[in-house]
Structure I
């Protein structure tokens, strides 16, 4: 499908100056094993570990992106809005949580994110636990206090001791608290009501 889109843009004569971006969904199914950096990589679709949050993002803009390469800067879903707006010459909305990565697409340093906040509240599952966390390139902190060293433990098998890395813990805690009031309570209330109607445990 992407190839057909790319071909059609070329037929229209606008491929050179069209920014084409592709991003993966939230991981592949757990039964799928891919190859990443020369090793097997087990899927984890919908999980809150790197298996579900670290997905491919590929961009092509021949008129602007002259050199291919890999960029390790953190990018979140909210970052696409300001990036696309700036690329199209449109004013970015005044209220926007995203950080434009257009400079990086141009090969510049830009202002990459220091950390990303994510919240997961799966619906219609036996465990309605809400997971909130923030992570940077080295560590991940959950709202309940669990801290992981992503360099040594990328899939979060064992949290660090509660007194480990206080500076990192404090920085990521600030990111979590910054968004503490943004997630509405209604989904959890609706889920509780659903469980009650179906006779399920919450």
Structure II
């Protein structure tokens, strides 16, 4: 579990602002489920999705997501991982390959999986709710933002301790939300993707 508890360049819970917010969100709570839910709901509801709200700057590092209060799904997952790891809750990154409008092209979507003592690994999606998107935290029930519907969409197998390079490349190459929207990362599979 060590790799899902470590601080890193993008999941930088060693930053004082992340530590302060993580401590605040855990204050008075004793179970990993309660802490995880509070952190999840903070990121889902208080950090604005860059595209939904048409906000700059483009963020990638957890402390920047917190500072500017905005991020794409990937960046929001980095902040959630940082908040939870600081509270000693193992948290990984996971990904889906989705369409934007139920037909190609495809893009990667970022979310988290959290290790809860009572339930094991549990996926959550803090991208932010809106009309047609209703993700919430109610283990063991998994309620993500987007179901897999279209041929070619998939839950990408694996739990990542650090962000996918394709994600980091897009978030660090562009400065504006609309530039990211026009260049959303995707991966091409050598063989059909496996289920989560």
Notebook entry, point to check: Here semi-axes √(5λ) of the Cα gyration tensor in Å, for residues 10-57 alone has been calculated and equals 30, 12, 9, so which of I, II was it run on?
Noted result: I
Notebook entry, point to check: Which one of I, II has FRET efficiency 1/(1 + (r/R0)^6) of positions 2 and 106 (r between Cβ atoms, R0 = 30 Å, to 0.05), as calculated from the coordinates, equal to 0.35?
Noted result: II
Note to self: With FRET efficiency 1/(1 + (r/R0)^6) of positions 82 and 162 (r between Cβ atoms, R0 = 30 Å, to 0.05) as the yardstick, tell me which of I, II scores highest.
What the structure shows: II
Checklist line | For -7500 (helix-only ellipticity at 222 nm (-39500 (n - 2.57) for each DSSP H run of 4 or more, over all residues; to 500), calculated) the corresponding structure among I, II | finding: I
Checklist line | At a computed 0.9 (distance in nm of label points 7 Å out along Cα→Cβ at positions 50 and 170), which of I, II | finding: II
Checklist line | With relative contact order in percent (Cα under 8 Å, 6 or more apart) derived as 23, matching label from I, II | finding: II
Check: From I, II, which structure was distance in nm of label points 7 Å out along Cα→Cβ at positions 18 and 146 = 2.5 calculated on?
Finding: II
Next item on the list: Taking 58, 44, 42 as the value of Cα extents along the principal axes in Å derived from one of the structures shown (I, II), identify that structure.
Entry: I
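Every number here is computed from the coordinates shown, using simple stated rules; none is lab data. Predicted model, so just to flag it, every value in this text is computed and none were measured. Cβ atoms are built from the backbone, for glycine too; each structure is taken alone.
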